[in-house]
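Next up: the structures, one after another.
Every number here is computed from the coordinates shown, using simple stated rules; none is lab data. Values in this document were obtained by computation on a predicted structure and should not be read as measured data. Cβ atoms are built from the backbone, for glycine too; each structure is taken alone.
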Structure P
Amino acid sequence: MQLKIKRGLWIVFTFNLLVGAIIWWAGSSILKTGFNLPVFTDFVDSIPAITIEDKTVVSPLDMNASRSLGGMPLLYIQTDRDRIGVGAIQDGVYITRKAVTVFNNSTIQAELELPEKGVITPELIHKFFYKLAIWLPALIGLVYMLRLWIFYLLLVGLTALIALVPAIRKKLTPYAIWRYAAYVHVTLLTIDFIATYFGYGLPSLTYVNDNLPMWLGMLILFFVTMLIQLIVAWLVSIVVVLVATYRNKNKKKKS
């Protein structure tokens, strides 16, 4: 009986690990390619070395310039003031004497203090993005693997509710719910991943209000997509259990 439940768990473990590895590999490859494009490397190389002491920019001083990425101003170096002012401010990242500020949709999205001291050079920026291309996809892959395990355990719990029916419970083999849930978990999510690649997966069918902040919209999309997937997987699991129960019943009659 332990081998039977382990078989289901091993199927899920292998699938979840494979998905996490694909997310890391694909994400890392895309980011590395993007960070090595001439338009991006030229943008980074155009940033002057910035010297910081006591959390204040000391070089270059009294600078007010912008740096464009692909023809669109993205970075503003304004060391002629402590912080960004008020009025008509363009979206982008602002480096002032006292802070780094992200401005988007006419509001300040984040304002970070400068480090105690140091020199920020284009070489350091290139190294930062190279590490980002490795570790950010790895983190996303790990988080998604955790999400898949939560999904599977919830699917097992929901599918097990059918065992409350005495007539069905008597026909189920030991640990059948774990195995059937594993089969549905792998099959349904694989189909959804393929459909998503072609633009027809559940994430593309989930509506999110564009007026929401990006992080909130992504969070809602994450949970709503998981909920829809879980409902569909649960219904399919119930059908699988009923079909398996019916087949077991017929086998016993023939024997």
Structure Q
Amino acid sequence: MAPRGKIYIGTILLEINRWAKPEKRPSYRVSEWLDRFAAAGFDGTELWQYHATLAAPEELARLASPRCPPAVFSSYCAMTDAGRGERRACTAVVGRLGCRGVKFNLGADPGAWAAGLAAVREWRAELPAGARLLCECHPGTVVEEPAQARRFFDELGADGWEIIVHPFSRREGLQEWFDLFGPAVTHAHLQMREGERLVRFDRRPELAAEAVEVLRRNAFAGSYTLEFTEGTATPGESIEELFANALLDLRFLKDLLK
């Protein structure tokens, strides 16, 4: 099967205010969960931007715990001129916490293509040495399709960026990302869906196995983040239920990657 890379838990997975607008106010302190994450077998966290940028100084200090380190910083900064101040604030946090990856998204407006290129170039130059930009080529953005993403990064040039794929939720186009980007595909966001409903991985074991087979064929040796799980965005959403389902997903994934 695919090589066993590091597996992180996205702190957004437990966050019931993840899509609240406009405040994005965190509902829990990540530091209070780090021991549980580590004991469960996670290799680190993918830290939701607002769990860090809206944290009190003492909370921010605790987030750098070596027991379950913040491996990826999950940013939601606008990749435009208007997002420059927010990006710089995130850069300071990334440096303080020692994150090695910074997830970013581009917008949906094709007219902002040039602005996106400029913002990525600028941010790449400002980030600490060793921190790489990870593009989540998300549905609804200008880089949703592999060919468009390839055009964007060809125009961007140089290095310092890598690609995030979605093996379980976008299985059909997975091979094309490897065809066009090869070893630049280094991180995977994992969530499983039945229609619009998020479900545990063991509800669709055949789809998960097919996706991992694609990763194996392409010698994927990158990392994984459990992004969402069963119970996400449901009535009465419970942080303990979400964590219990995340642990089942973690166990399933580790078995699949053996």
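Miscellaneous remarks
- For distance in nm of label points 7 Å out along Cα→Cβ at positions 52 and 228 computed as 4.2, the structure of P, Q it came from: P
- Structure responsible for -11000, with helix-only ellipticity at 222 nm (-39500 (n - 2.57) for each DSSP H run of 4 or more, over all residues; to 500) calculated and labels P, Q on offer: Q
- Each of P, Q could give FRET efficiency 1/(1 + (r/R0)^6) of positions 148 and 244 (r between Cβ atoms, R0 = 25 Å, to 0.05), but the derived value 0.05 comes from Q.
- Entry that produces 2.9 once distance in nm of label points 7 Å out along Cα→Cβ at positions 172 and 196 is calculated, selected from P, Q: P
- Origin of the derived value 54 (percent of Cα pairs over 28 Å apart; candidates P, Q): P
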